[in-house]
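Quick note: the coordinates plus some simple rules give every number you see, no bench work behind them. These numbers come from a predicted model, not from an experiment. Cβ atoms are built from the backbone, for glycine too; each structure is taken alone.
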Structure 1
Amino acid sequence: MTEKEKDSPIRQKSFDLAIRIVNLYRYLVKEKNEFTLSKQILRSGTSPGANVREAQNGESDADFIHKMSIAQKETAETIYWLDLLHATDYLSLSEYDSLMKDSEEILKMIRSAILTKKRKMAIKTSATLILLILSGYSFYNLFS
């Protein structure tokens, strides 16, 4: 793991959210005797951090995007479970607001990372094509 990966804000924030979700799960089970929704949010709420780590160690840019897209979906699912837990009075407004703020921040960070990687891939592809064209290759030669 590189120093950049260790210092990654998205890595740290998604890990911190996972810790909060584990604690929420314990609270829901012990204090509220809730076993179904708590399992759902435990799964979805710990998944983004794992997928962010997988993305940072991805085999390619496409693998990075794929893993971050999974993290994005799981974060969106976590937001759904938070909405439901709040609507059914398992979470107070302050608990809900705090967890929701963190989840939405992570979702924005993940989306930004995906878009940034896609832009960099597009620039790299464009630059490669320009170099090929300038060096005398034609598209016909590339694909024949």
Structure 2
Amino acid sequence: MFHGLNDAELLRLARICRVRRVEADTVIMQEGEEGDELMVIHDGSVKVSLRSRGSDGTVSAHTLTMLYGGQCFGEMVLLGSATRTATVTAVAQCVLLVIKERDFNVICESNPRIGYTVMRNIASELAFKLRSANLLLRGDIRLPHLEV
């Protein structure tokens, strides 16, 4: 998410980050809830899942993807959506870097290069996640051991 930023720009972002430690099996964010934070995985892994309705009408959660160190989630808040689109659960103990939307916006207003670079990286990450979800939905990849 921070690829392409210089040391001074990284230091500015580091100043607004808060560290959050999460135990395994902890729900970090729930689909449908409101949120104003982007999270970067410093250490650990999480699963991203969605509720879907089966042909028989029952609703169950299905894992879309796994995310690991260096990847982010909750990035939709920076694109104008405060409603969480998926549930994110820690698979292993995690150390997360948490960035509040309003703090990020303040930095972007004073340094548009940081905003442009981070948003470009987020767009790339979202494209990767969308391609992965498409493969999963088409059945080209399977994650049966991760089903909730």
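Brief remarks follow.
- Parent structure of the calculated result 22.4, given that mean count of other Cβ atoms within 10 Å over residues 41-48 is the read-out and 1, 2 the choices: 1
- Source structure (of 1, 2) for helix-only ellipticity at 222 nm (-39500 (n - 2.57) for each DSSP H run of 4 or more, over all residues; to 500), computed value -28500: 1
- Test item: mean count of other Cβ atoms within 10 Å over residues 33-40 calculated as 13.8, pick one of 1, 2: 1
- Structure responsible for 1.19, with Rg/Rh (Cα atoms, Kirkwood Rh), for residues 57-104 alone calculated and labels 1, 2 on offer: 1
- Once mean count of other Cβ atoms within 10 Å over residues 9-16 is evaluated on every structure in 1, 2, the highest one turns out to be 1.
- Origin of the derived value 29, 16, 14 (semi-axes √(5λ) of the Cα gyration tensor in Å; candidates 1, 2): 2
- Structure with the greatest value (metric relative contact order in percent (Cα under 8 Å, 6 or more apart), set 1, 2): 2
- Read-out distance in nm of label points 7 Å out along Cα→Cβ at positions 25 and 113, computed value 4.8, structure in 1, 2: 2
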